[in-house]
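Engineer: The structures come next, written out as structure tokens.
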Structure P
Amino acid sequence: MDEKLRFIRERPALDPTILAVGSSVTWRQVAGGAFDAVAGAAGGFLNGGTALLQAHQTRTMARFYLDHFPNVRTLLVLVSLPDFSDCTTQPERLVALEDAARYAFNDWPAPYFYFRYVSPQRYLRTAMTLPERRTPMTGDLYLDAYGSGPLQVPDTMKRGLRYGKIARDPACIAALDGLIADTEARGVQLVLVFAPIHPDYQARYPAETAWLGGVANQIAAAAKRSGKKTVVLDYIRDPSFEGQDFFDAFHLQWNAVKVLSERIVESMRAAPDVERKGKIANDAERWASTPQESKRPN
């Protein structure tokens, strides 16, 4: 969060028309160039995603960003199972939003915040590791020109799936419903993407995977019934993303991220036609009706 706020502070001319918000599934899995190309102007895309957000925290951060970026027309949110584990006991706010706005948008002097929120031990530890953590494509705090955190993890650094069984909190579904209502009230189109899951995780935890697929269908059906502009894209079991495309259970390698981003952009381009036909875009239906070979473009 600190790095993202600093990124925004250093770019006072930011005026996105397409904004991404969410957990690391959003932060790491959006290739900004693909979205900037359809944003209507150079610099029209911003990835506001950060790490470890639950669905209700994503809703709060979406409000925060939309309050300060009035020209956003499309909100892009990628979610996966970790986003749905605890929207009951976790706080809705990860930071003091008033001070975050003063720092990122209102150009208050940085020393004020350093002294107010000083944590000496964390400061020293971060100071010693920050250059390495900002290394392009391998550093966990690296941000590209769009605010995304791309990673291409070498095989020697991979640690398997890294995730086990994940709790499921129905309050997180309610938070997504609230996010849909928020965007509708603002006249912003929400593109809600259920990101791919590693095939090995699907095999090991079929109940969790099936539950998330049910959530995607539930939200898509509700949006369709109500006539909302929300577009739901379901890539959870998409067979074109294979084990080698992931560096853990829920995060794609950057080469695969670019493929996913192009697919999302294609669906966004089709969104006006989808609305006129009264349908919600749902890739799960398309993949379920086709043979299960890889559909990766050459």
Structure Q
Amino acid sequence: MNLRDLNYLIALADLRHFGKAAAACFVSQPTLSTQIKKLEDELGVALIERAPRKVMLTPAGQDAVTRARRIVAEVAQMKDAARRSHDPESGSLRLGVFPTLGPYLLPHVVPPLRERYPQLELLLVEEKSDVLLQRLREGKLDAALLALPIHDEQLHAQCLFEEPFVFAAPRQHPLAKKSCLRMSQLSDETLLLLEDGHCLRDQALDVCRLAGAQEKSGFRATSLETLRQMVAAGVGVTLLPALSVHAPIAASPNIQLVPFHTPPPSRKIALVWRKSSAMDAFLQGMGDAIARVVQAQLAQP
């Protein structure tokens, strides 16, 4: 058994096709098939259920793939740790970020990070939070920017900043005339929210429950920008994260933004990585750098 064979197994598990897995591993299909069979013989158990036009993992195969991912990730971290022992700020960093944060956070933090770490290759991945968490556990990401709480004992979360929400309404809406809102003033409101799978939806629902507000039925936006445009069109009201309405994001002439009295509803953003990561000290320093930039940005009027 070797790392090459484990990578073949992982590719087959991901692609569920011998030909595609072989192509992804840059080997011929017979070679990949032979090595998978040798791995099965060595373990003494079938890993793959072979059916016409379909590849499925047996229960033993699913367990083997889980372990293989962990082994491959650990070896990659070992190599990365060795490289970083010479120069901890060189190499590449695979960083995940979720869609309702990435477009509004990254323009602020990427330039100073490039200046602070000129030799670092920053590889950014934008996905929903559950996908980022899975990739983080599998070693496909080095770290991710996620909203707290994170319930996983294998992951370390460094809280970076607390991002307040603001109330967004069409300019003709009665609450748009207020200079500041209390949570209780949302009790009769029906809010536009994102579709399932977005952590911002869960955060907004928490605010709705606290304030006694409701979700508008029959509509769920696929993105924060769709939500913003629906408010501008007079369809309804919503909550927007503060960074999504800060410069350089252009203000909409048809939307009135109203802040909340202190303490406002908010979400906590953290930099999250595996506790076993060889990049622990480096990631803590990067987290501190991100926190300083964002906190300064949020302090601006």
Structure R
Amino acid sequence: MPDRTAPPGRSYLYVPGHQDSRHARALHSGADDVVVDLEDAVPADAKHQAREACARLLAGDLTGGARVWARVNSHPAHLAADLAAVVSPALTGVWVPKAEPALLAEVDERLTSLELGAGLPAGAVAVIALVETATGVLRAEQLCEAPRVVRLGIGAADLAGELRLRPDAESNQLHGVRLTVVLASAAAGLAPPVGPVEIALHDEERLLRSTSLLLRQGFRARTALHPRQVPVINAAFTPTPAEVEEATAVLAVLEEARRRGQATAVDPAGRLVDPAVVRSAWEVLDRAR
């Protein structure tokens, strides 16, 4: 059974479900999580092959590798078969594309039945809900409240297509949607959401720049299309030694102030240290673990 107490992932590496020769490499790529894609990356005539390959992966030795998820198809013609193929003790959870409340309710019902049949505890299979439709954006709060949902993600290409947007290099046209997803996640107490892929596979500078922007916007993870993207993503979402040192100093300053009966303090740089600043410091230290 996957470790449910482990910190949420920074990097989620997609790997095509039907290309099982790439599965082992993905598991040991350094990604925190691997998402076996049964959806967009798989041709229609290879869906069955992808399910079988994912099931073999989950039945194998995953020791020392990433946690494994499966991105299922939302289309009724494939959803039931996808879920039936991947539910196992080794599966961390499923990614549900084009997530909307009715679809998440159906996924929960099917997973409950499959868990019972597999001898798994109810709710063993987690869900990450991909916001890729206008309805998904407008119902983001409901997506967060759906059973099993531990995190939201954004599918930028599908969403831009549905909204008839033509995003620029910085995806400025999607910043409002990103904020909506971040707000809904925070209000529901979920882990911060997962940002979308960077399609420029060979441009590490652009990947770092866009990942740093996601960090500033409230995201704490993103999906990857290739193993070479993983180290950049992990580094961007991991606090630097200087950030950890600063956060540790902030906590020490406030602790000393409290010993003197003060609710706030001023650090050596002349900055006010109050509970809000301390909360940010703890967030940095939590991400550094």
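Please treat every number below as a calculation from the coordinates, not as lab data. Just so we're clear, the structure is a prediction, and the values are computed from it rather than from any experiment. Cβ atoms are built from the backbone, for glycine too; each structure is taken alone.
Engineer: If we compute mean count of other Cβ atoms within 10 Å over residues 60-67 for structures P, Q, R, which one ends up with the highest value?
Structural biologist: P
Engineer: Taking mean count of other Cβ atoms within 10 Å over residues 220-227 from the coordinates of each of P, Q, R, which one would give 14.6?
Structural biologist: Value 14.6 for mean count of other Cβ atoms within 10 Å over residues 220-227 corresponds to P out of P, Q, R.
Engineer: Continuing with this model, one more query. One of P, Q, R was used to compute distance in nm of label points 7 Å out along Cα→Cβ at positions 36 and 212, and the result was 6.0. Which label is that?
Structural biologist: Label of the source structure: Q.
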